[in-house]
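A.B. asks: Dropping the structures in below, format is structure tokens.
We did not get these values from a lab; they are worked out from the coordinates using the rules stated. Fair warning: this is a prediction, and the values are worked out from it, not measured in the lab. Cβ atoms are built from the backbone, for glycine too; each structure is taken alone.
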Structure 1
Amino acid sequence: MGSPRSAEQHRETKETSVDVVLTLDGSGAASAATGIPFFDHMVEQLGKHAHFDLTVAAKGDLEVDLHHTVEDVGIAIGTALTEALGDKAGIRRFASSLVPLDEALVQVALDLSGRPFLVYEVDPVVEWIGTFDVQLCEEFWRAFTVAAGIALHMRSITGRNGHHVIEASFKGVAVALRDAVRVEGPGGVPSTKGML
């Protein structure tokens with residue numbers, strides 16, 4: 001396939017320090033250490049089911065709130081994705097998924113368009129999963145979509161267990177990303193504009 005589609009990102013603010021290493025054509029080897037156990041589990045789902053090699057290490061002001069860390073991880077992963085995709089020549093670009101996890105079912109559609117837009121219609125069912133505030137999922141995906149420049153639509157169709165709903169949503173994005181980043185051939189950038 002030529003040179004590996006990979007990127008490294010370091011994001012440093014007064015609130016957080018985030019390091020991301022991403023390889024798109026990987027084996028699904030994923031690890032996350034952010035100090036937020038449930039969030040680590042979700043980020044690892046993202047890498048595993050996208051078949052990305054993804055390593056995330058973050059330190060943030062968790063004593064203040066989890067928000068800054070979750071948001072900045074989204075920015076760093078999204079920025080790494082943009083860099084790893086390069087000019088996007090030959091990629092499939094569009095993808096969708098319908099992912100179940102027991103009683104939960106989540107639908108995802110995305111476009112690696114260069115234009116960020118998030119439609120988040122995921123009912124998390126609960127307010128907290130362990131120490132994790134589930135409304136931060138939307139903040140993560142918003143940060144990710146803006147940094148990655150993608151249009152992402154997510155909708156939960158069924159679900160009674162909050163853990164299942166949120167996990168299905170991360171897996172759903174992962175499955176769609178795995179499809180969208182696939183190089184289908186030397187057909188150039190998949191846009192009549194000539195660029196994405």
Structure 2
Amino acid sequence: MTREELISKFEKELPGERSHLAFMPVRGSSSEQIRQGVTFRDSAVAIILFHNEIDKLCTIVTRRQVYDGSHSGQISFPGGKKEPDDKNLLDTAIRECHEEIGVYASNFELLKELTPLFVPVSKFLITPYVLYSENKSFDYMRSEREVAAIHEVDLLELFQSEVVQVDVPINSDFTLKNVPHFKQGDILIWGATALILNELKDILS
């Protein structure tokens with residue numbers, strides 16, 4: 001998929017929350033929860049698109065370190081909460097991307113701001129930004145405190161693969177049954193990252 005083809009796909013109207021709900025319908029609409037007055041903290045993630053050395057369209061995800069928290073060990077996009085010094089949420093996404101994986105994306109091409117997604121367990125409202133680098137013109141520097149591993153994901157292969165259903169233990173007393181996951185190799189992606197990916201899938205389809 002060329003840069004021109006990518007740009008043309010992102011010029012169309014976003015599929016929005018129907019992409020989120022199609023992937024995990026039981027979670028409910030983010031916009032409805034916001035309208036009902038739920039409290040949230042602003043955050044942003046960077047979806048870096050690039051063509052690898054064999055010209056496959058890829059993105060970058062991280063595996064979080066294991067810690068005492070709701071997103072421990074999960075696969076996610078580089079990102080985090082908005083800080084007071086951030087001018088806007090795009091700045092947040094770019095700063096967090098640099099801090100977590102050492103990639104400074106300020107000169108990358110902004111393709112689109114995707115549909116915000118509310119995460120009830122952490123009370124974050126995540127705004128995803130799609131940024132494009134025509135080739136892999138960057139190196140990684142992993143934040144050992146936050147990031148256990150960095151993975152490059154072949155997007156078209158991921159989206160053509162079958163979605164798998166996996167039980168997710170939340171705590172000693174509760175397990176979510178048959179949760180949809182994207183899968184590539186030993187990488188299993190669920191939760192907010194998977195919902196965001198599903199909107200990206202619908203855009204690129």
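A.B. asks: Identify the structure, out of 1, 2, from whose coordinates log10 I(q)/I(0) by the Debye sum over Cα atoms at q = 0.15 Å⁻¹ was calculated to give -0.97.
C.D. replies: Attributed to the structure labelled 2.
A.B. asks: Right, something else. Computing distance in nm of label points 7 Å out along Cα→Cβ at positions 26 and 178 gives 0.9 for which of 1, 2?
C.D. replies: 2
A.B. asks: If you don't mind, another one. Quick check on the output: 3.9 is distance in nm of label points 7 Å out along Cα→Cβ at positions 122 and 186, derived from one of 1, 2. Which one produced it?
C.D. replies: Corresponding structure: 1.
A.B. asks: Here is a follow-up. Please state which of the structures 1, 2 yields 5.6 when mean projected area of the Cα convex hull in nm², for residues 74-145 alone is computed from it. Please list the in-between numbers first.
C.D. replies: Details: 1: 5.9; 2: 5.6.
Computing mean projected area of the Cα convex hull in nm², for residues 74-145 alone on every structure in 1, 2 gives 5.6 only for 2.
A.B. asks: Let me ask you something else. Could you tell me which structure in 1, 2 was used to calculate FRET efficiency 1/(1 + (r/R0)^6) of positions 50 and 66 (r between Cβ atoms, R0 = 25 Å, to 0.05) as 0.30?
C.D. replies: 2
A.B. asks: Assuming -11000 is helix-only ellipticity at 222 nm (-39500 (n - 2.57) for each DSSP H run of 4 or more, over all residues; to 500) as calculated from a single structure, say which of 1, 2 it is.
C.D. replies: Checking each candidate, the match is 1.
A.B. asks: By the measure distance in nm of label points 7 Å out along Cα→Cβ at positions 82 and 154, tell me the structure among 1, 2 with the highest figure.
C.D. replies: Details: 1: 1.9; 2: 3.8.
Top value of distance in nm of label points 7 Å out along Cα→Cβ at positions 82 and 154, among 1, 2, belongs to structure 2.
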